[in-house]
1. A value of 28 was computed for relative contact order in percent (Cα under 8 Å, 6 or more apart); which of 1, 2 is the source structure?
2. Looking just at volume of the Cα convex hull per residue in Å³, which of the labels 1, 2 belongs to the structure with the highest value?
3. If helix-only ellipticity at 222 nm (-39500 (n - 2.57) for each DSSP H run of 4 or more, over all residues; to 500) is computed to be -9000, which of 1, 2 is the source?
4. A value of 1.00 was derived for FRET efficiency 1/(1 + (r/R0)^6) of positions 71 and 119 (r between Cβ atoms, R0 = 25 Å, to 0.05); which structure in 1, 2 was it taken from?
5. Among 1, 2, considering only mean projected area of the Cα convex hull in nm², for residues 15-86 alone, which has the greatest calculated value?
6. If FRET efficiency 1/(1 + (r/R0)^6) of positions 31 and 95 (r between Cβ atoms, R0 = 25 Å, to 0.05) is computed to be 0.20, which of 1, 2 is the source?
7. One of 1, 2 was used to calculate mean count of other Cβ atoms within 10 Å over residues 79-86, giving 19.1; which?
8. The value 2.5 for distance in nm of label points 7 Å out along Cα→Cβ at positions 63 and 127 was derived from one model only; which of 1, 2 is it?
Structure 1
Amino acid sequence: MTAPSELQVRVDGDPVGQGRLSHVGRGVLVHSNAAELKPWRTKVGNAVVEALAGREPAHGHTPVELSLFFDVPRGTTVRRPLPAVRPDLDHLVRAVLDGLTGVLFVDDGQVVSISTEKRYAATPDRTGVRIYARWPATDQENPPC
């Protein structure tokens, strides 16, 4: 089977950023937030597997767009229009791309461009991530400069 030329999927839940790696001995490294990170990555991967309906991961270059939605903090008046707070955007991107590796694309090194934003969710039950990916039909759609 071949991968579709376009995919859009939404994964509900609180987005989790990739934590720091900590050495626990004997060459073993673990993420500081592994208890939250692993289920989030799995949830992202499973949602895309379902959306791809049995199709193979893409083998070519893949541009990706991510929109991450967060709850407005409770009990405070938010004066900022966007969630310019932790978790860091790059940690969120790494966690999502790791969840997509082997599912949406073979390796996250295939991601040639990424557009990402953090926003407040319209309602508390709408936290999560929206993933959009499009694969050019041929490499000629993105020729070298």
Structure 2
Amino acid sequence: MPSDRAPDAGKREVPDLLKHVHAGMEAPFDRAAGMDCCMFVADWVEACSGTDPAAHLRGTYTGPFGAARQIARYGDFETMWRVCMSAAGFNTTMAPQPGDVAVVLDAAGNTVSAIRFARAWAAKSETGVVIEDFRMIVAWSIPRG
């Protein structure tokens, strides 16, 4: 009996990491609009998996002080990401693949969230998206497709 469903119905389209990074480069850094290092990565995770690890944080801050207040609720940035990713059901990995996400230490010594991009990390910054081989603190595997 033939099905009315298309063969790919119910399958999630695999997101394009390069397009996501380019969009991040073009969008201004704006916490109020949800375009900072956290939401850049959370948007990617949601596009890949359908799960938004930062859903409860969206719209709760509009500037650096509000962001710092949210981070302080968890103790620090790394702990915030560990709690969010664990609660959303993602597993840590010691061998991140392109498209996986992490908390990294940027060149200025700040902890930021980033997406694995080839052999480096892509992190949203005030100047666009910085792609460098930052030091990984903790990473999570992100299912795609």
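1. Traced to structure 2.
2. 1
3. 2
4. 1
5. Result for mean projected area of the Cα convex hull in nm², for residues 15-86 alone over 1, 2: largest is 1.
6. For FRET efficiency 1/(1 + (r/R0)^6) of positions 31 and 95 (r between Cβ atoms, R0 = 25 Å, to 0.05), the value 0.20 is produced by structure 2.
7. Source structure for this number: 2.
8. Going through each structure in turn, the value belongs to 2.
Each value in this text was obtained by applying a stated rule to the coordinates, not by laboratory testing. Small disclaimer: the values here were computed from a predicted structure and weren't measured. Cβ atoms are built from the backbone, for glycine too; each structure is taken alone.
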